Structure formats: C-alpha cells, structure tokens
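Multiple structures are listed underneath, in structure tokens.
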Structure I
Amino acid sequence: MPNRINEHIRGVREVRLVGDNVEQGIYPYQEAMRIADDLNLDLVEISATANPPVCKILDYQKYLYQQKRKEKEIKAKSVKIEVKEIRFGPQTDDHDYNFKLKHAQEFLKDGNKVKASVFFRGRSIIFKEQGELLLARFCQDLQEIGRPDNVPTLEGKRMVVLISPKKQ
C-alpha cells in the first residue's frame with residue numbers, strides 16, 4: 001500500500017484533516033477516525049512527513065483507482081521515440097541513397113531517431129573513408145530536420161551515426 005490508512009496510521013496523536021466533506025483543521029487521531037467512521041470512509045495519510053501528518057477522508061479504493069487512471073493517461077500521452085535503422089553499403093549508388101534519404105526524412109518528421117549505418121563485408125573495410133563520406137553527406141542532407149548525436153564511429157565491421165529530429 002502506498003499510503004497508510006485507518007488503523008495503520010500509528011505513532012501520531014493528532015492529524016491535519018483536509019478534504020471536501022470535512023471541516024479542515026488539526027484534530028486528535030481518535031476524533032479523525034471517528035469522523036471517518038461516521039462518514040463510512042477511510043482516513044488516508046497523504047503526507048507523512050508533515051507535522052502533524054496530513055490526512056484526508058475519502059474512499060480509498062476509489063482513490064487508488066483514480067491514481068492508476070492518472071498514471072495510465074500520463075503514460076499514454078508520453079512521447080515514444082523509436083530508433084529506425086537505415087543500412088548502406090560502402091558503394092551505395094545515388095538512386096538507393098536518395099530512396100533511403102526520403103525514408104529517413106519521413107522517420108525524422110514522425111519524431112523518430114534514425115540510426116544510419118554502413119556495413120563493410122569481407123575486404124570492403126578498406127573503403128571506410130567512402131563510408132565516412134557517405135554518412136557525412138547523409139547528415140548534411142538531413143541537417144534541416146535532424147542533427148547527428150555524434151560523429152560517425154566504426155563499431156566492428158560497421159560505421160554508425162545516430163540522428164535525432166530537431167524540435168519544431
């Protein structure tokens with residue numbers, strides 16, 4: 001339980017009562033419990049660190065349900081950023097490059113990050129300068145809608161750069 005309720009509130013002589021259906025103020029603990037019982041509601045400790053602790057008289061199950069609903073709404077409204085990957089070879093021709101560039105532009109406009117990578121197979125690792133130039137050109141072409149998070153780095157047999165969308 002995230003909050004202490006009713007008899008679980010121990011070690012306090014008086015509490016500060018707040019709520020809609022109660023006269024706000026500082027009450028002895030027993031009096032606050034009696035008021036909660038009379039209203040057929042629960043005494044819920046909202047802030048334990050305050051002096052005296054702040055308690056509210058409410059229906060605890062309903063309160064928990066509303067808290068879960070709020071958390072769910074916040075989670076639904078939060079922005080989910082995905083990382084989309086675009087792969088090149090070291091000697092990618094212009095048509096393939098432009099095709100992949102259009103896809104990257106769409107991904108960035110949708111608010112996703114783009115991970116552009118150049119794969120080197122076999123002995124093609126000797127063309128790593130070409131891969132670096134290709135990724136630099138890719139970052140340059142996307143500079144209006146995205147910015148690279150880092151410089152192209154070689155990770156094993158692939159060169160990678162991560163591009164984030166610019167804020168609108």
Structure II
Amino acid sequence: MSEQILHFIKKPSYRRVARDRVVRLKYAVFDADQGSIIEYRDDLYHLHGGYSDAFPKVEAALEGREVGDQVEVTLVPADGYGERLPALVITGPADQFPSDAHRVGAVLEGEAPDGHRVTFAVTRAQDGLITVDGNHPLAGRNLRFVFEILDVQPARPEELAAGRALAE
C-alpha cells in the first residue's frame with residue numbers, strides 16, 4: 001500500500017484587508033445612543049493603510065479581515081468627527097454673508113485667523129439673521145459603523161500615488 005501525504009492550503013492572503021489594498025465595502029452608520037440609522041452605502045472603495053480616508057479604529061478593525069466578513073466598530077466623538085465646538089456656530093446679520101448664503105443648506109467656505117479653511121453650512125436664515133455651523137454634522141455623536149467586506153484588490157500605482165481609491 002502506498003503512503004499518501006495530505007497538504008493543507010492556507011486561505012489566499014490576497015483576499016485579506018492589508019496595507020496598499022483597495023477594499024470595497026458596504027456599510028451603515030448608526031447613532032450609537034439612539035440606534036437610528038444615519039447613513040447607508042452599498043459600494044464604498046477605501047485604500048487601506050493609513051491614507052487618512054478612514055478613522056484609525058476603523059482601519060484597525062478591518063485589518064486582516066477577509067471578503068465576506070462583517071465588522072462592527074463603535075466610535076466616541078474623540079475617535080470620530082470630534083466634539084461639537086460652539087465657537088463654530090456663528091449667527092450674524094444677513095447682509096454680512098454672501099447672497100448665496102441666504103438659504104438653509106448652503107455651504108460656505110471661511111478662513112480662520114490662522115489661515116486654515118473651514119466649511120460652514122447654513123442652518124438657519126430667518127428674520128434678517130443667518131446662522132452657519134462649521135462642525136461636521138456627525139460631530140459630538142457616538143457612532144456605530146457596520147461594514148461588510150465585498151472585495152479586496154491590490155491598489156494600482158495611481159491609487160497609491162493619489163493616496164486614495166479611485167473609481168473604476
């Protein structure tokens with residue numbers, strides 16, 4: 001009788017989330033305190049590996065995961081969009097704002113004294129006053145992200161050069 005040897009093969013590592021790989025995700029964001037859904041996307045591309053398009057705790061949770069895995073991450077404001085800053089909510093006379101700022105939802109760009117730019121959204125335009133808010137809409141909230149990994153591919157040279165996943 002002949003002797004047979006059985007070799008076990010590891011799952012291919014190219015299907016795992018790792019640095020310099022483009023990960024296609026489906027995801028939902030929930031208010032972690034109320035449980036309500038905030039956002040849902042079924043086709044998001046992410047260049048993995050610290051390219052600043054994902055929060056560090058999200059990157060850490062995705063690292064080493066495989067196609068088909070579901071990952072859940074809860075972020076407090078300090079790990080996500082930060083705390084709400086009251087100083088970024090400004091109300092003033094309408095004549096001190098550009099004419100396109102006279103409707104709720106309009107987006108304006110302002111420059112801080114130190115030169116960095118801040119994006120503001122008009123949240124109120126009433127009685128000759130306009131209120132703008134420079135906080136991210138999700139600032140100050142505890143968030144729960146639920147991801148499903150749909151695909152993992154090596155990043156193309158142009159994606160690595162851009163530091164982000166590029167649409168196909």
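Every read-out reported here was derived from the displayed coordinates using simple, explicitly stated rules and does not represent laboratory data. Given the structure is predicted, the values throughout are model-derived calculations rather than measurements. Cβ atoms are built from the backbone, for glycine too; each structure is taken alone.
I have 14.6 for mean count of other Cβ atoms within 10 Å over residues 72-79, calculated from one of the structures I, II. Which structure is it?
Structure of origin is II.
When mean count of other Cβ atoms within 10 Å over residues 40-47 is compared over structures I, II, which one is greatest?
Of structures I, II, the maximum of mean count of other Cβ atoms within 10 Å over residues 40-47 occurs in I.
Which one of I, II has Rg/Rh (Cα atoms, Kirkwood Rh), as calculated from the coordinates, equal to 1.43?
Comparing all candidates, it corresponds to I.
Say we calculate relative contact order in percent (Cα under 8 Å, 6 or more apart) for every structure; which of I, II gives the highest result?
II
Have a look at I, II and say which one yields -2000 for helix-only ellipticity at 222 nm (-39500 (n - 2.57) for each DSSP H run of 4 or more, over all residues; to 500), as calculated.
Corresponding structure: II.
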